[in-house]
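Some structures are shown below for you to check.
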Structure 1
Amino acid sequence: MVNRQQAGKKRRWLRWLNIVLVVYLLGGVTLYFLQDYMLFHPEKAARSQAYHFSEPNKEVNIPVSKESNINIIQFRTSDSIPRGVVLYFHGNRKNISWYAKYAPNFTSQGYEVWMIDYPGFGKSTGLLTEKKMYDDALQLYILARSVYPPERIIIYGKSLGTGVAGWLAAKRSCGKVILETPYYSMTSLVQHYVPIYPVSALLKYKLPLHTYLSIVNAPVTIFHGTNDKVIPYSNAQRLRENLRPKDRFVTIEGGGHNNLNDYPEFHAVLDSVLQGEKAMDTIK
């Protein structure tokens with residue numbers, strides 16, 4: 001009788017173990033095959049659609065192939081001679097029209113700001129891959145170099161775009177690098193949310209920003225809020241080990257993921273960087 005009860009318990013444990021294993025495997029399969037839908041939330045726009053921005057701008061399309069087009073919006077400054085250009089790599093949502101509200105941060109300081117959409121975002125087309133994001137970033141840089149010398153080019157990344165910006169800054173010379181709400185790497189960020197899976201083996205998008213920063217020669221300024229619920233402050237803090245004495249990690253107390261633009265501290269340091277001045281010592 002005792003042996004029969006023990007055998008019954010063993011079967012029940014095995015049954016539950018099999019259920020847990022199946023659920024775990026299904027979760028891993030979902031993560032692998034649906035990661036693009038989890039990581040990216042683009043908003044497409046028809047090629048014929050007209051953007052209506054308050055800032056003076058010019059739309060540029062670079063046809064890479066029959067299937068691939070790079071859409072760029074060049075926001076102009078009112079200064080007769082621009083101080084330089086900011087190459088802006090945005091986050092994982094919507095398209096340029098969502099991020100255009102940040103253009104005045106730069107145009108008011110005498111800089112043009114050129115925003116690029118990733119494949120599948122806005123009017124940009126083609127297959128979205130990590131390599132394609134890098135290739136398109138390089139095309140944007142080549143376009144900028146036809147107008148500006150490296151020291152007048154600022155590479156700016158926001159959220160997802162920080163990895164792309166870091167890669168470009170590691171490959172090409174520029175005057176400054178500015179990163180808003182960055183991650184240590186995409187692998188480490190996703191691992192934070194799903195620690196039970198071997199993310200490094202499942203994830204197609206690595207974006208190892210920490211590796212890129214270790215070989216960037218230009219001065220780097222990082223902004224991150226302590227209340228960021230998307231990319232934890234602790235994840236971004238790990239980048240400190242890849243920074244040099246001339247670089248800066250600016251903490252915005254209470255700042256979230258999408259509201260740093262609302263903080264005077266953010267603008268104080270950003271303006272000082274754009275103006276080529278030393279940031280205020282009171283901001284840590």
Structure 2
Amino acid sequence: MDKPHRNTILVEDAEILCHEAMAGDQYVLRVNAPGCAARARAGQFAHITVDPQRPMRRPISIMRAAADAGWLEFLYKVVGDGSSLLSRRRPGERLSVMGPIGIPFTIAHQRPLLIGGGVGMPPMVFIAESLRRSDRRPVAILGSEVPFPFTPRPSQFLLEGIPEGVIAAMPLLEDWGIPSRLASLQGYAGCHMGYVTDLARHWLDGLGEHQRTDVGIYACGPHPMLQAVVSLARDYGLPVQISLEEFMACAVGGCAGCVVEVSTPDGPAMKRVCVDGPVFDGYSVF
């Protein structure tokens with residue numbers, strides 16, 4: 001039986017180049033891992049040791065990968081003992097990084113709509129960077145219920161259907177020439193007061209029917225958000241790919257601790273999020 005993930009995953013002793021604390025107990029971690037950086041694709045993740053005294057690794061989505069410079073960058077939020085230990089690591093220290101792991105996104109549409117929630121934002125940043133010099137026209141809608149891990153700024157781009165006053169954007173995407181808008185229920189200045197799917201619906205409604213035929217949806221975030229994204233895609237008859245977040249032990253398909261039920265042409269099947277995903281067709285999951 002063919003196993004496409006075989007011989008594609010590296011283990012590297014990676015030096016921490018930068019580790020920056022952000023608002024909301026969030027951190028941006030950059031490590032030198034040239035082998036993984038050269039192979040990484042949007043939607044994949046790495047399995048990282050958080051501390052020499054804690055053998056269990058943690059899966060973290062790759063946010064950026066610089067093949068030429070040899071570094072990987074991650075955004076994560078402290079939610080337990082493991083990520084708390086990781087947050088104490090300093091530049092110059094070394095981590096074991098195993099990756100890149102998983103099935104990446106396949107970008108097949110002229111107008112990719114990128115929807116990221118919380119620590120589901122990193123894969124959307126990765127997609128955006130991979131498309132910044134292409135002829136595709138991505139739009140990113142990002143949401144967070146803790147302060148965003150960047151300082152929002154007013155967007156320089158007009159977007160169809162976006163309510164007046166919703167102008168907050170991610171500076172990095174703006175610098176790449178990619179329009180973005182932010183959503184939150186916390187009342188942050190310039191952000192849409194509501195869910196990312198509400199804001200996405202405004203944008204889709206602002207497009208003509210012919211324009212919507214060019215749209216494909218790509219999303220990562222918590223399960224309730226992804227379920228709402230798939231429902232949104234179904235309402236408009238749009239294709240949708242989602243990246244699932246699950247607890248993992250081995251992250252290479254051996255323990256089957258991250259299985260989810262998906263629909264296949266042969267009926268329901270249990271798939272491992274680590275190597276059969278984390279990216280799935282949204283309709284097969286929800």
Structure 3
Amino acid sequence: MSRKHPPRIDPLTLALPCCGVDSHAHLDDRAFDEDRHAMLARARAAGVSAVGNVFLGPQEFAAGRDLFAGHPEVFFLMGIHPCDGQACTPAALAAMRDAFAAEPRLRAVGEIGLDFYWKDCPREIQFQAFAAQLDMARELALPVVIHCREAEEDCLMVLESRGFAGYPLLWHCFGGGLPLARRIIGNGWHVSIPGPVSYPANSALREAVAWIPAERLLLETDAPYLSPVPWRGKRNEPAFTVFTVRQMAEARQMPAEELWRLCGDNARRFFGLSSLSCSA
């Protein structure tokens with residue numbers, strides 16, 4: 001017997017005021033080569049006023065930045081992913097420093113951190129790459145965006161031991177429960193909630209979302225990955241944040257439009273997006 005899927009709802013039928021921010025997406029991915037401009041137009045129509053595109057290193061930034069030349073609503077993040085820690089060479093770090101100095105659309109160092117799920121990169125190299133990029137972020141006075149998968153205790157240990165409590169830091173793609181949320185919020189950091197908050201099995205994540213202070217919450221897609229219900233299993237895109245925020249709002253027992261505005265305002269403050277103010 002085949003499992004029934006929920007109907008694929010057009011996100012534009014659930015459009016919200018143009019105040020939302022997708023804080024983390026990979027729109028330079030090949031998955032968007034056929035319809036990148038149309039996809040960004042859909043995001044705007046759904047109420048997404050800004051999108052953070054994550055470049056996974058200086059080569060990716062150099063190759064992909066011009067994809068968004070006509071899209072000032074897209075701001076940039078750049079960092080070497082822990083699975084690519086071998087690429088975090090002195091030359092790469094120098095290229096990143098130069099890029100951050102020259103490109104005002106680059107607003108944060110990330111995604112950086114630790115990933116013990118994949119075995120692509122030895123742990124010791126991951127620790128070295130993480131520390132080097134944290135030092136760079138502090139040197140450049142830039143916010144940090146964290147990638148952490150199956151390495152929570154080690155990641156927290158690195159951040160806390162290096163004095164990052166109270167530093168502008170966003171825990172990307174938060175998927176944990178209350179204990180992890182309390183530790184992150186206790187350090188004065190923010191969390192970004194992805195589409196899996198809508199998955200039926202993720203009750204612990206919804207419980208955490210209900211508890212996290214509203215001023216620390218952001219929204220993300222991690223597009224083209226992690227589509228929310230009702231688009232689970234299909235390519236994700238920024239317009240789908242309208243589904244994610246509704247699930248979050250249900251968990252918090254508040255209006256979706258109010259949470260949409262709050263999360264957008266939090267993102268604008270965190271990334272310093274004064275030029276990308278809410279247009280509705």
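Below, the figures for the structure above:
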item	result
Given 22.5 for mean count of other Cβ atoms within 10 Å over residues 183-190, calculated: source structure among 1, 2, 3	1
Computed 4.4 for distance in nm of label points 7 Å out along Cα→Cβ at positions 71 and 263 - originating structure among 1, 2, 3	2
Relative contact order in percent (Cα under 8 Å, 6 or more apart) - highest-scoring structure of 1, 2, 3	3
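Every read-out reported here was derived from the displayed coordinates using simple, explicitly stated rules and does not represent laboratory data. These numbers were taken from a predicted model, which means no experiment stands behind them. Cβ atoms are built from the backbone, for glycine too; each structure is taken alone.
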